[in-house]
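Q: Pasting the structures in now, so scroll down.
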Structure 1
Amino acid sequence: MEYFAGLDVSIEETAICVVGDDGKVVLETAVETDPAAIANALERYAGRLRRVGHEAGSLSPWLHPGLRELGVPAVCLETRHVRAALSAQRNKTDAADALGIAHIMRTGWFREAHIKSETCYRLRLLLVQRRNLKRKFLDLENAIRHSLKVFGIRLGKVSRGGMEKAVREAVADDAMTAGLMDCMLRARAALWAEYLTLHKLVTQIAMSDELCRRFMEIPGIGPIAALSFRSAIDDPTRFRRSRDVAAYFGLTSKRWQSGTSIDVKGRISKAGDADVRRALYEAASAMLTRFKGNDTIKAWGLRLAKTKCHAKARVAVARKLAVVMHAMWRDGTFYTGDPDASAQDVAAWNAAKVQRLSLANS
């Protein structure tokens, strides 16, 4: 008999359920959330344990490789599939979730989530903390503006560098308010300094990476978009087609079809990495509005904006950028956006870039 296990992972404890291929439960227990403890609980079924499923979560990058190293056939599951399958349960408990995941493993109705390399998770951490600092900085800046409205002080359009001076001058006659604003302004300055440190580090990493430099040759793609895309994909070979990348980042429309009378295509799904989707959208917006040169994708997006709208054109261009960047990574090619370039010109240009790159790396 073959066995299938489900793990409901939490911070302190992991619920384990093992079922046979006939669907009968043979083990229900809970152990410490640690790869060694989980492997020890499943040791009696070694050799006959076919799959051990756990839902993707914050602990997955640490837990999944640890289980695989100990010989446990661990499978990381996409959360949307698991949530849909477990929604039929009447009660939600850790034990019930582990049982549901075990049955998902037994039936094979699941989609496996990709566990990225440690390097990608470190880059992801850098990008997330940079974004968090910027958001906190903007929140603090907006809080200062809002609090001064009580006294009829409206700062209006003030540059980032001139805001501190404008605030201090506005509250100079009120000692208490000046003291409070002084604390807020010092915190704002500290957040901005730390944000600049992380932003500089992101830029340095992107500029030192050959793949990111190739990405940044595309109009609109900067260090943030290039590094976000690289860290989110990790391995380009896990996508069979480049156009699958657009769906992976939620840039394709949802579809609702039933019978012959209903077939509706809605807005984009917004599934997947929201940070990468946002970065691609901003890159598409920069390509369509700020880039002044000639480019094939830009011309296509502007034609689309005339028949649809600018928002839809930006989404379409972002979707195309994701496809193009994946194809560049997979094939080792360079971006050529000149609409008048011939195939021979493109081949010669790419060959020259490859030669320059090899000389730079030697």
Structure 2
Amino acid sequence: MKAFFHPAQRLHEPRQFMRSGVISDPKDVADRVAPLLAALGRHGVSVTEPADYGVKLALSVHSPAYVEFLRSAFERWSALPNAGPEVLPNVFPYWNGDPGRAGRPPCPSPSIIAQAGWYMGDLAVPIGPHTWRSALASTHTAVAAADAALDGERYAYALCRPSGHHSRGDRASGFCYLNNSAIAAERLRGRYGKVAVLDVDAHHGDGTQEIFYRRDDVLTVSVHVDPQGYYPFFTGYEHETGHGAGEGFNRNLPLAVGSGDAAFLAAVDAGIKAVTTFGAQALVLALGYDGHKDDPITALTLTTGVYRAIGERIAPLGLPTVVVQEGGYQVSVIGDCLDAFLAGLSA
């Protein structure tokens, strides 16, 4: 296995996010990185700094107007009179979410306040002075891992931070700015005709779903907490199966709040069956640990052992696999979760 991480990914330092009406301390802290690096070290996996791929690969799944917003938002925001320390939206436009539309047009207003509402989906994605640099470096990590898989590595791990699976083609949300898993999948599509994304984070991978929802060459499967009572609330339901050419190529496997290892692994098994039925030639595993029972924002009761079981299920697929780090916010357990996953992968 090869692993990738860029030091600039530590620079993003969110100061706040809104949770249940309360401005709360951030959960995606830079300290998350150390235990994951330590787990890789315990398995003898060396970590390489990715090359600078620029913005071209981000633009393979994100709109130019959105990418430019992320790049320039903090500087423009800081020029406002009485600007706060981070970009946070205070207006949100209505959008009907019609899956038949390929995407939204650029924001009709040049105002940074208007664009913050247009391109930021919630109050969990504050943009600070280093957010753009960290998010872009995170995409480079994902691309480097995809390239390693294309070069013949059976497994490649991208230690992505910030995460990406809630980022849509033109919107940040849920701690996510650029969609690392989608970018990796698109990179793999350069060679493989069929690529699958299996998302086992506790939250629905709504951004990844939206990016590929109208396509039949990338299967998206997400195992997550039932969105009726859990973020992102508005997507992740079983009836969402794709649109147009993409009909039948999106699969959601929601779980009841409080579900444990057995229910989670049964859903993972169903997801893997969908991947094999699809005939995937390469796999992106969007791996999150926020289903762990000790996670501060979890709604599941998973034990560390479930991540070993996931690794044991991925190995027999025999596919070139890019593992993209998604959520997991209890710093004291996420290293053990990755440790368990790697052990299962090599069992």
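Q: Of structures 1, 2, which gives 31, 20, 20 when Cα extents along the principal axes in Å, for residues 22-77 alone is computed from the coordinates?
A: For Cα extents along the principal axes in Å, for residues 22-77 alone, the value 31, 20, 20 is produced by structure 1.
Q: Among the shown structures 1, 2, from which was the value 2, 9, 12, 16, 18, 15, 11, 8, 5, 3, 1, 1, 0, 0 of P(r) over Cα pairs in 5 Å bins from 0, in percent, for residues 182-309 alone calculated?
A: Structure of origin is 1.
Q: When you work out distance in nm of label points 7 Å out along Cα→Cβ at positions 166 and 326 for each of the structures 1, 2, which one comes out largest?
A: Across 1, 2, distance in nm of label points 7 Å out along Cα→Cβ at positions 166 and 326 peaks for 1.
Q: Starting from the value 18: which structure in 1, 2 was relative contact order in percent (Cα under 8 Å, 6 or more apart) calculated from?
A: 2
Q: So Rg and Dmax of the Cα atoms in Å, computed for just one structure, reads 26.1, 82; which one of 1, 2 is that?
A: Source structure for this number: 1.
Q: Have a look at 1, 2 and say which one yields 44, 20, 13 for semi-axes √(5λ) of the Cα gyration tensor in Å, for residues 102-245 alone, as calculated.
A: This figure was derived from 1.
Q: The value -18500 for helix-only ellipticity at 222 nm (-39500 (n - 2.57) for each DSSP H run of 4 or more, over all residues; to 500) was derived from one model only; which of 1, 2 is it?
A: Answer for the origin of the read-out: 1.
Q: While we're looking at this one, here's another question. Out of 1, 2, which structure matches 19.5 when mean count of other Cβ atoms within 10 Å over residues 126-133 is calculated?
A: The value was obtained from structure 2.
Laboratory data are not the source of any read-out in this text; all were calculated from the coordinates shown. In this text the structure is predicted, and so the values were computed from the model without any measurement. Cβ atoms are built from the backbone, for glycine too; each structure is taken alone.
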